[in-house]
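Right after this note come the structures.
Since every read-out is calculated from the coordinates, none of them should be taken as a lab result. What you see is a predicted model; the values in this text were computed from it and never measured. Cβ atoms are built from the backbone, for glycine too; each structure is taken alone.
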Structure I
Amino acid sequence: MLLHQHFVRSAKKYGHKLAFIDRATNRRVTYSRALIASLILAGKFKQYKEEYLGIMIPTSVGCALSILGALMSGRTPVMINYSTGAANNARYAQKKCNFKTIITSRALLEKINCPVVDGMVFIEDIMKGITKSDKLRAALKAKLPASWIMRMIHGGHEDDNIVILFTSGSERDPKAVQLTHRNISSNIESFSKAIPLYEHDRMLAILPYFHVFGYNINLWTPLYFGMTIITYANPLDYKTICTIIREEKPAVMAATPSFLRGYLHKSEPGDFKSLRLTVSGADKCPEPLHREYLEKHGITLIEGYGTTETSPVISANTFEHIRLGSIGKAFAGVQVRIENYETGADCAAGEVGRILVKGDLVMKGYLDEPEETAMHIRQGWYDTGDMGYMDKDGFLWHSGRLKRFVKIGGEMVSLVKVEEVLEKVLPADVSCCVVEVPDVLKGSKIVAAVTQQIDEKMILKQMSEEIPNIALPKQFIVIEELPKMGSGKIDFRTVTKMVHDRLLMEKV
């Protein structure tokens, strides 16, 4: 069954239950009302005679209903990142996917100071254009049995696209990832067998829907189980989010480590007592963050691992099987192998190699990039581009992107490992990012960007107790605010450029 059809069944089953609590607009929408609104939008979207429909709306009930309406009308949503360079991202998506129409919000464009791009249609204007007859027709349809409604909306196959998402672009130009209904639904079924989710749970949805973590975990997963979704569009509004958690009492929250750190610092003991499950993903969760959540809130952070191309969840720790520092065990239906990056042979337990993944969670491919797809998916195995190892008990350990390994003195050094060690010895209020830059004598060298001035000699001395001298940063550069992607991950490409430019200026 397609996921928008599954939503129809949920809406008929849960009726008067709240589907959405939108804390930005104070709208509270039941499943029945959400179904009616989705049917209205589906009718409005049918006028756009394109396969793809761009959506650039912050995390909200409006964005969720637009996604549902697009799928019900037979259009594939193309989710556009509005957090940085919104206008360029919109044009890039239009060109990459060969479409014109983008559903967006006038309020959003004003807030982020984004110019209107040709093809943009404002959701505010669509809502104003809804007539009484539109509402009456949709309400009458919504009264019909689920099987009848499903015959009136777009059908299709489980291998049809449910979304086009773009890779982060933290290392190179974004690729358009085609995820299918089968990809997302199989992923939900896999991880929910290991991490129980219930219809009475409330899900805090703060992650952007243009990121796979948010699109699956904060949208389709709660709709799949008939939960109530509590939306708030700004994950960086740490204090407000702590207030929302205290007042709305969600049971489930998923966030990136950088967001979780912000909530930790702005919260008071007792604020998070409703949280049964707190998931950390999209980036490495530092050990101090685990410890601080346990000490302040009695919360065990559940760390997981995934990629845009795998819908996204590959593995995670669970309450029954947890190993701090690891990224957990692969879920049922997900195959993982560790491949030697030079020979292609399977790695032994504890041996670092490429992380390859197979299963229904693996994307259909990159849109209109067959060669790029073939490079990443070989005989059904998706090459994540990440390095890691599996221990003798089946726990996965992430060692960093292959591109974040650097060869120095004939040895492969993990920049992620260097970061982990550096984070342990830095003051709590200092963040860091370790990058590689060219070096005339040795070919390359390691430089650490930090957000404040530090005692470099003391830091290096402490780091040398855990890693060899060859892996120690050769220089520290202060960047008061490290640039981040919309997902909260550090933008390594931009940091590397900033460090490189700073070093060039010092030479002048």
Structure II
Amino acid sequence: MSIDGGGVALAVLAFVALTVWCFSHRRVDRTLAALGLYLGLFDGYLKLRSGSPTITLARDVLVAAIAAGALLRALSANKPLRIPPLGGFVLTFGALVVIGLFNPEGGPLSSGLAGLRQHLEFVPLFFLGYAFIREESQLKGLLFILVFCAAAGGVVSYVQSTLTPEQFANWGPGYRDRIFGNGLIAPRLAYDGRLTSVRPFGLGSDIGAGAVAAALALPALLALLIAARGAARLMMVPLSIGIALAIATSGTRAGLITVVVSLAAFGLIAATSRTGSRVIVALIVGTALVYGAFSYLGSDTSTARRAQTITPDKALSTFSRERGASVTTFGEYASSYPLGIGVGSVGPAASAVQRGTLAPQSFNTETQWNYLVLEVGLLGVGVFLLINFRLMLLSLTRIRRMDVTSTRLYLAAISAPLFGLLAAGFAGPTTASVPPAPYFWFVAGVLSYWLVTRVPADRVTPAEAPGAEAEAPARPQSRDAVTAMAARSTEEHGGATPHRA
């Protein structure tokens, strides 16, 4: 699997061309689609294939190129920029992260700056999602990308599950470090009294990534099966196999729980959105897919054995045994370090050496909440949870007001994984990993438009234009520079304006 110098040079040229295109192309929804494909198909693999985490800076370059190009075009409109709904919470969270950089408990500035990245690198996607995902066709495109990436990852995960540890380690130095461990990373191997199998990564950079991608994609798959027509629906049939394989070969309990919660949330949101009977059929199909994959692979796989420990009669005891200490530790950290210990102190940005007066390796960051309270303090945890709960409440109460059935289903499909990611927070830092982090911030922006700006108040009735925008009903309507630029961009390419249904 070696890559010669010519291949590297060609890859660099292709990436430079992609970056220039992302910066200059006026159809931001298309550049966002390209970013989604890069994150879903290449980001994790390239990180492990090269063995260098530095290569993940490529995703930041793409995000920055898209955001900078959009901002420059917005400023050229010479109109004031407005903060989107929920944008105040997002900016507050960002400000708390920046303040945490100067925490006296923290270490070197270099580690702190790396810590800023692990919290904020995907936050621009919130504003881009709000400004540019305003058509049902764009929602549908987002669902297709989720399904395709998860299915591809599922096929790769299945291939990986058939390899010996040594064969899998030969994929690259990053794979070897994770499979056999390197002193800082525990081996990603499945044991059952003896060495039995590897634990697949799919197209991600660690175990469970395939299942998390499937948790994001399974509601999308079911929504497309219900609402799509013709060839689009037929495409879901082979892709569904890949998603089922991603779940059945993930080798993690946390991934399976995330899938179950996302699937249940989709059923709840969609059932309250006037599509109950079709949703029930879709849920049966989704359950059958997963069951069929487990049946095909057999009951002796790593994933199947782990699944047996989270059946309804065992889930609570398993959680208490595996994560109970991490949950109770949150209270200790909150009382001892209410302001945190400084950004970059724990998580991916933390070094293995002593930092300041505290050693990062001595802290338990096996949950999202421990990670956040140490990095940005109790207030940061509170703001992050407020964003989560606000989005979840909006999903449960406002999606059902959309007039078009397919729109309701598509919105239910992109909001349901937020419930799953909240549950996944008890198994690891979701805002510091791909795909959870970019998905959360991007979908938060998309839902801010569709469920706040587009459906702004309880008194909205179906008779009103579904695209009517009323951020503050008592004030006259006005479009900000980003909205005007998005509308002009769509019109120039022959589409409807973002405010028309």
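Source structure of the calculated read-out (volume of the Cα convex hull per residue in Å³, for residues 35-218 alone, 161) within I, II: II.
When FRET efficiency 1/(1 + (r/R0)^6) of positions 99 and 387 (r between Cβ atoms, R0 = 25 Å, to 0.05) is calculated for each of I, II, the greatest value falls to II.
Assuming -20500 is helix-only ellipticity at 222 nm (-39500 (n - 2.57) for each DSSP H run of 4 or more, over all residues; to 500) as calculated from a single structure, say which of I, II it is. Matching structure: II.
Relative contact order in percent (Cα under 8 Å, 6 or more apart) computed as 23: which structure among I, II? All intermediate terms of the calculation are to be shown ahead of the outcome.
Values: I: 11; II: 23.
That value comes from structure II.
If distance in nm of label points 7 Å out along Cα→Cβ at positions 235 and 451 is calculated from each of I, II, which structure is the one that comes out at 1.5?
Derived from the structure labelled I.
To which of I, II does the computed value 4.2 (distance in nm of label points 7 Å out along Cα→Cβ at positions 339 and 411) belong? Clearly, the read-out refers to II.
For which of I, II does semi-axes √(5λ) of the Cα gyration tensor in Å, for residues 139-258 alone, calculated from the coordinates, equal 26, 22, 14? Going through each structure in turn, the value belongs to I.
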